[in-house]
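Read-outs throughout are calculated quantities, based only on the coordinates presented, and are distinct from any laboratory measurement. None of these values were measured; they are calculated from a predicted model. Cβ atoms are built from the backbone, for glycine too; each structure is taken alone.
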Structure P
């Protein structure tokens, strides 16, 4: 038997082949090309002369690494040319409709950062690489906890714009409880409860009453900012010694590992909150993709109707997992008062929740990738402090806006076309 199409006779049993045009995403070549040309002109051709030095070791390391001097002008020129070549190669890959490997983007970013640091520190004091990384990890801790909470919440189907409020609530309550009881551990637990309460409100209004999730999140952020500011002025500030002077967790040095240059100070001379963060990232990643709990959670955010048909209570799953996400974010908020600053101040999170939300998107709703994105943003924040310390000619105003510029560039430029959980932001009505 045959079917006739026009003047051609085609056997009905012949397989039907559908030709699809390959989608070419030009965001990466355009972004890399722009930064490669910028590096070539600003750092290479019109760069600064002098010697840049990088100090890799601290005084307490097991062995010392000599300070590395770099001649700024030739080094910047060579690395800038390499950046141009990488951008050209990426353009060729996209032109051939081939995927750009992630490691290529990573290598480009590292080379660009090296070129920038060489240019910015030419003829000035040496850059403490270990100090730069230690500060980056410290600034990234609340971002990572907020991002982990955001991943869980959005994977289960609820957009969590209230991460900022959860972090701030955790910071406030942890300072209050730890100061009143003189037990920092109780402050950590109280921070989790505070973050859970904020997410409880988010879950109740968005899941039970079908209120727009983004609007509820924004309102909760404003509410927590106003409430904590009021309580700070009326309660904490007049009683600073008794209610806003928590004992911070001391750094715990891991034997042997803490004495390895660069890696030791960065990862193994940290507080208990940071060590818990390491465990949390691995546990959440494994649980999300390799356990029944993770499968139920992801199915509720991807296809709630299908999850309902196999007996999963979608709304209950969403409710409790959004509450869990708030507890994780609240735990991260405690780092501000119990691991870093040592006391609460008005709006001390300073937009960290929104940066964490950007890390969720940049990390494609994956705990490991979101953690790496949060580390990138923390590094950008600490970079401006280090460059100001060594007297870099880079304008301080530019450095202050650098974390937010990187956030916008990362989400809009490097991520490309991404798709979040299909049912995220959509209330589920059974039946």
Structure Q
């Protein structure tokens, strides 16, 4: 039995325009047999199935290469690392992976998670136990004593439940790569940004160039891809020189970084959605909205866009990813905002943004030659929308306009089930956000009197 799909408009992921009155045909294994004009499609047999999307825009399933399934929409680092067991995080992660699929994302990369959470979700979906997106999984970030994810005091260290794995020697880093490969990861995440700065304000990379080279070389020798968190210039440069396959952020890159990326073939996922949401959504009373943090994020974002445009002009491949998994980037909500930001803030055309989230993203993904593009021989991973994102890219954020999600030809239907975040992620106890000294109380009482007088 074959399945025929009538498409009002068909965007294959390879062209700038959509074909009108097109069709897809795929077999029982979910492999595409025909992609093109409906008039030229094979003749449909009596036993064949027909799916009618003749009134919709059909395109490849979207891909997000930066979604952390273990985070649970966390508000704090402690929420990410400490307050729920790995077993619960895996169950929670499966629930949220399905929310991602329900938003039109048929594949994701989960680059850096605690334990084997993402691995377990990937394996359960691949085994057919649950419906969900295709998952490219990583283990914990590899970090050092001054790197991202080693955010607790030295007298506590890095808990075994953390999303980071602390290594103190190159030998330990190599052993961690081999450990994760044995567990079955698809990629290795390196925390390349440090927390220390030089007198000129530049971030110091977590690892030296030599250390980075060794970690990446071993990752590639084991047949896996290397990814890195690198906002700072030095971290981005070291990552590019070492041949990291995908660099996240890169806001402080310069011409030397770009030249290194072109030489080694490193790709870039700027991840604009997370900082943009921080800027626009954070409320003044929240810690993220105090002590000039928003102003600093605005400055970094503007500088980042200026620098990233240079990389675009140089031909560096750009991938879309959102850093979903934080409270400011909850699962299933803002994934497609990245495409809108590519258009509005980086100058991509709408078609180029769609290709970035499909064709280009697929180039990085495990089994990427099977997804991201609708053509014969690839998987029938596709979505159908009311309206064209080539006209309005923002419709991809309107789930009410999503008319179908298909993975390997199978329609994925996920009920929009509400949940109580206080029983899912909000486990850390925070009773006060201020220090109530006599001076502070007098100040607050003075503010209250001024407010009462104004009323």
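Summary table
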quantity	calculated
Ranking P, Q by mean count of other Cβ atoms within 10 Å over residues 169-176, the structure that comes out highest	P
Of the structures P, Q, the one that -19500 was derived from, the read-out being helix-only ellipticity at 222 nm (-39500 (n - 2.57) for each DSSP H run of 4 or more, over all residues; to 500)	P
Per Cα Rg over 2.2 N^0.38 Å, the highest-valued of structures P, Q	P
Relative contact order in percent (Cα under 8 Å, 6 or more apart) from the coordinates reads 24; which among P, Q	P
